[in-house]
Structure I
Amino acid sequence: MTTDIIELNNFIVLIEQSDTKKTFVQKCEIDGDAVGFAFYGSGNVELEIKHNNQTKYLTNTTGLAISFFGNQKVEFAHKIAPDKPLQSISIFTKLKNLHTLSQVEKEIFEKQLPDLLNPKENFVKGPTFFMTLDMQLAVQKIFNTTYSGNTRLLFLKSQVNELLAHYFALLSSDKKNELTEKDKEKLFQAKEIVSTNYSKPPTLSELSKLIGLNSNKLKKNFKELFGIPVYKYIHEERLNKAYELLCNHEKTVQEAAWEVGYESLSSFSNAFQKKFGTRPNEVKKQFLSNNS
């Protein structure tokens, strides 16, 4: 489990990711009264919340955006399942710091999250829903950035602001009701299945049966929620995994192609160049050069 803690003006940002081979529990506490947001990019995790001799759970959190109020009397724990990488962005701000925000920002918090700004318990759950495509992309950009130093901090500040803006925009609109939460949960389940089985993905009919959603609804709503058709998403996942294998593992180009489900090396090479603008053997050469 790696946690990157960053201070951005009045916000504390936790960028967490893990790829564990056994069930792992990561605990954390809040220092003082704070409003928090969490955006789960991936991971089969269970969020455990303990307060006032109570224990609450948020399960199947892949794709969720949540908000809450908490203080030092609340204990949080992520229970992370094996072989299900966690990627989450958590954003906290102390209640006492809200007065330092601009008038426009204060009005947004006060209008959209009154129960969190005036809590009646040590823990108060705020609005929770599945992320829009824009929110998903913002999370992905945070985990994929190669910036470092002050440039990275500047970039992260912009992405945190973007995430919060998308969250409040969704909260104030009716779009969150276009798909039911149950259907969204099934669609994120479908995404998890194809992400795990990208080399030998199920057919659309098989995937439809696995998640309990008819094929037409699966095709239409998957593209609506994730901005990409199901099999285009699988294609992208294969190539992203291949790039990772070539850059971080002792895999030949042929081995990487086979592992992500390509039988033809020429087809793999052409698809790879179309996506990344370079041939896979060039990426492999660069990796070997950097590690020689």
Structure II
Amino acid sequence: MFLTEGKKYVKQGKVKEIWDDGSYLYFRFTDNISVFDKIIPTKIPSKGESLCLTGYHWFDLLNKNGIKNHLIELIDNSVMKVKKLDVITDYSKITEDRGNYLIPLEFIVRYYAAGSLMDRIKNGTITVDKLGFESGYNVKYGDKLPQPFFEVTTKLEHVDRTLTVKEAKKISGLSEKDLDRIKDIIMKIDRLMDAHTSKNGLIHVDGKKEFGMDENREPIVIDTFGTADEDRYWDSLEYNKGNFIELSKEFVRQYYRNIGYHSKLMEARANHSVEPEIPPLPEKIVREVSDLYIRMYERLTNRKFPK
């Protein structure tokens, strides 16, 4: 059971509260849900527990395979105790000899053409050559990429933006060697995940991971990963039939695309105008999303969701 006595409330993120006891941080996962950097004004029952327990499952896998991460222990079904890292919002103060800090980047690896990657392929901002396809190839939604597509975005800014390698190094205090080490860790994790998820009839489409540097400037995996929030999954049997069953938060993103909200939001951002408020989810969608998060916990961990 998580007790707040003796702990300082730090902040409310998009989906979790952060508490500090002076030595460690505590992540309390809520039932909030966000898409397109917007918090939806609707709670999703059981979402917080499903994220926390799924995240714990993957951290346990990392520990068993000797991959450093920030997890200390699971406090209860919705709270993790984790290593405390310095959060430095002034990029100029992050140097290549700094230790024990949160790297202000998100690392994304894509294995299939889907989501925002497909948007960028269609509008020409990502070329097929860059993805490893032959020049002139007509990329279709769901195509497996010839090679993993690695991207880096900001983490601490209001709206995430994609960075070049040069920009990523400049704001994060990472060297080329550091970036290569992080890439190697991500690919190792994804291989472990794939070996697990493929047995459960799932395709790991893409996902993001976050890192910090420990006191010895060794990369450690932080935040959470592999959940229905951070990663995209498809049902492999349906995929083989040509169907794309979204088994992640992408289900919610598609809802907002279908009602036209996403296009209005992107237009406002492109024009630097006032962004439209995101509408709440209908009750029917809320029930479906709640069921989805519970089912994904069970499929990813091979455990029954706790009642």
Structure III
Amino acid sequence: MTDFGLHLDHVGVVVADLDAARGVYDRLGFQLTQQSSHKAAIEPGGPVVAWGSGNRCAMFDQGYFEIIGITDPALHHVHIDERLARYHGLHLLAIGNDDSARLGATLSSRLDGVQPMMELHREVPVGDGTEPGLFRIVYLADELFPEAEMFFIEHATREVLWQPDLLEHPNGVTGLAAAIVCTPQPEQTAARFAKLIGSAPTTGDDGGISFPLKVGTVELVDAALLGARFPGVAPAASPWFAAVRFQVSDLQTTRNCLAESGVPCHEGAGGKTIWVTPDQAEGAIIEFIA
């Protein structure tokens, strides 16, 4: 479905304590946005209401990284509880597109479990105030991609999110490079994912199955390959959205930033990447590549 401009828009880590997570990712060298809260209909077609969830984001030239958690326990936040009951870590895999209404119609014409497009609103901090953000989203039934909470997103207010003064990060990150999902049966997962995005994967030298998008990549690995790439890390669940790979301007800048914060990092294969263990990053493997 190349005419929809599919790209890796953002990934999201779900946390129990949004304030604590801010400190963790500050330490990892990310500049985070101010906290904002979600608004949407609880049921399709219902009124738009305030939810008890919110986020902070790290914005990049290409894509962004979302930290999502509970902001008001008295309001709707069952979606957060359900994710945390499985594991703490990466859950959200958002594939960007240019026209969610048309994409949703195309997918639902050939696949069961594609939900009607819905609009999600949140007040985005801008300067001393906020501006409304609008997102058009196509959600999927769990059985279409149980390996992560995958959905398609169209940004109706890109200029509100991608503010120029938010794009610089002490760790040198410039964009999302890849989302890495650990699944016990990568070939079967790949067959389902291919139906969703309308393209075939490639297989790497080490056996990883990759789906290159217009920007960014989604990669599927099994537990053995995950362990080979990230020694000592065991899957938190099966399947598990295990890792996010960030593009950086200079790997030494990233090393220096982590060292100054006292964050231990590990060298990837061939010294081409460095990575941080899940216990240092709210349950996610964080990998950096130049």
Can you say which of I, II, III returns -10500 when helix-only ellipticity at 222 nm (-39500 (n - 2.57) for each DSSP H run of 4 or more, over all residues; to 500) is computed?
II
Parent structure of the calculated result 3.6, given that distance in nm of label points 7 Å out along Cα→Cβ at positions 36 and 76 is the read-out and I, II, III the choices
II
Read-out mean count of other Cβ atoms within 10 Å over residues 228-235, computed value 16.9, structure in I, II, III
I
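Only the coordinates and a few stated rules stand behind these numbers; no lab work does. Note that the coordinates shown come from a computational prediction; the quantities given were computed from them, not determined experimentally. Cβ atoms are built from the backbone, for glycine too; each structure is taken alone.
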